[in-house]
Structure I
Amino acid sequence: MSHQHVHEHNHTLTSLNSIFIVCIVINLLFVVIEAGAGFIFNSLGLLSDAGHNLSDVFSLLLSLFAFRMSKHRSTEHFTYGYKKSTVLVSLLNAIILLIAVGAIIIESIYKLKTPEHVSGAAVSWTAGIGIIVNGVTAWLLMKNQKHDLNVRGAFLHMAMDTLVSVGVVISGIIIMLTGFVLIDTFISLAIALLILVSTWKLLKESLFLSLDAVPESIDLQEVRKHIAEVPGVESFHHFHVWAMSTTENAATIHIVLKDLTQMETVKHAVKEELCEHGIQHSTVECESPGSHCNDSCCCR
């Protein structure tokens, strides 16, 4: 049974690696095509959407990187392996995206002052290809998005970008029908705002995780409540939760037992409870009844 589980796990990793590589290649090709069309047809909407799609490539690369890093074993120098690097890459990705958003906004302001002719047909056709590319990518990720946070994030990102491409298509149609070229600039500003919102969240989470903050996916109050309800637990303190990577969490906790003879049973129950709440790696220390803690981080 154990062998089957390991085999399925390795098969899933191999399958996801292949899926991410395919998604990265087709999205990178589309970024090049869309950016080229944006320069040729003078469409800021296409250029900003290409920048947004480039962020998708970074997101997919980050997810692939996390899977690859999870395969590397720990060393004498890196006893946790290289898992924390996924958080640092995420932080770098967010900073680069913020710089890109600033460039899009500056260029948009310039275009508002000096509007230029834009080919509505070229905008619509190019963004229409984007709908297909983003839609296919989201479809490829859909199967595994329920089982992994990284995959789910990439899936939602691609699904959202499919809608963004729909918006660009609409702007192209409006230009063809009305000749209102400023709609292209307005669409690019809307896309920049969308990138800014998603990037700001990525920046905040990455920065917090790099400082060993509690991951947003962990409801600490809920975890504390369930630990306190474990039979045999009198109280607990020195409870710390942090992210080892973008997909794995760890915790340490000191448990004061009602009865020392129940130590192994209680320790196992606490570890199971932590695992149920998304904390895969935990160190549980047990203390005898009557132990006191004057630390501010005590929980009773």
Structure II
Amino acid sequence: MAEAATKASIQVAPRQGGFGAAITGVDLRQPLDAGVLADIRRVWLAHRVVWLPGQPLSLDDLERFTLSMGDWGRTDFIKPLDGHPNVLELRREPDERSSNFGAGWHSDYSFQPEPPAATLLLSKITPPVGGDTLFADMYAAYDDLSDAMKKMLAPLNAVHSAALPYSKEGFYANEGKARSMTIIPSDEAKKTELHPVVRTHPETGRKCLYVNRVYTIGIEGMTRDEGEALIGFLTKHSTQEKYVYRHKWQVDMLTMWDNRCVQHYADGGYDGHRRLMYRTTTAGDRPR
């Protein structure tokens, strides 16, 4: 049953269990008043992933709506779209044989001192098969841990780095011109940041796991083997099927997720087909 938002024009249809919701009844091509924007933000915070179908947005529309959700997030190691320095074009051509961008469970840019709060993705060309995005609920993954595990994790910090994908030795560096997107490998990717293994969401106050396979490379104070074992357990635990929502895309669908409490994974399966999306992020704060 649809959940009525404060404004009667907005309708919210949550998934069973409340992780993820569709929002309809709003046209993002038009400037929205403060009440409607507050409704969208409220639904986003409650459901972590929201999608708005039937939104044939221009890049200017996408930028305007993104800024209504927060200041721009920082983009590292990927060339933005010409004339739109805060927009990434995620494009894969039918003849590309490189891995699909975003494969591997991760939280966007968790290697930054202040990783993005929101990620927004607008679909423009969707393949007839494959191309789903999987989302994992880090609130639920944390809640289901034993009290003993929660106690052990509480004081721990994880080491985050972009070295694995974006350093000059990273897996993107060896692709040459095989990818439509322009990735810029750099030694800057080897820098590290410490973030808590369990972070507290700054707006909801809920605790969630903040460890992922792509950017988390160790645990402060642990040996490499110890850290790898703990990271392996936590990432396997948090991406179990019971915590995962598989998102099916449509043309002109805008999806926004809370990067602070959600991980995602870009699935493939669409070789031979074109796929085109545009991505923006909003600024976050230092995880605590």
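Across the set I, II, distance in nm of label points 7 Å out along Cα→Cβ at positions 111 and 271 reaches its highest value in structure I. When helix-only ellipticity at 222 nm (-39500 (n - 2.57) for each DSSP H run of 4 or more, over all residues; to 500) is calculated, the result is -5500; to which of the structures I, II does this value belong? Traced to structure II. Each of I, II could give relative contact order in percent (Cα under 8 Å, 6 or more apart), but the derived value 17 comes from I.
Highest-scoring entry among I, II, by distance in nm of label points 7 Å out along Cα→Cβ at positions 175 and 223, is I. Between structures I, II, the greatest calculated value of mean projected area of the Cα convex hull in nm² is seen in I.
No lab work stands behind these numbers, since they all come straight from the coordinates. Fair warning: this is a prediction, and the values are worked out from it, not measured in the lab. Cβ atoms are built from the backbone, for glycine too; each structure is taken alone.
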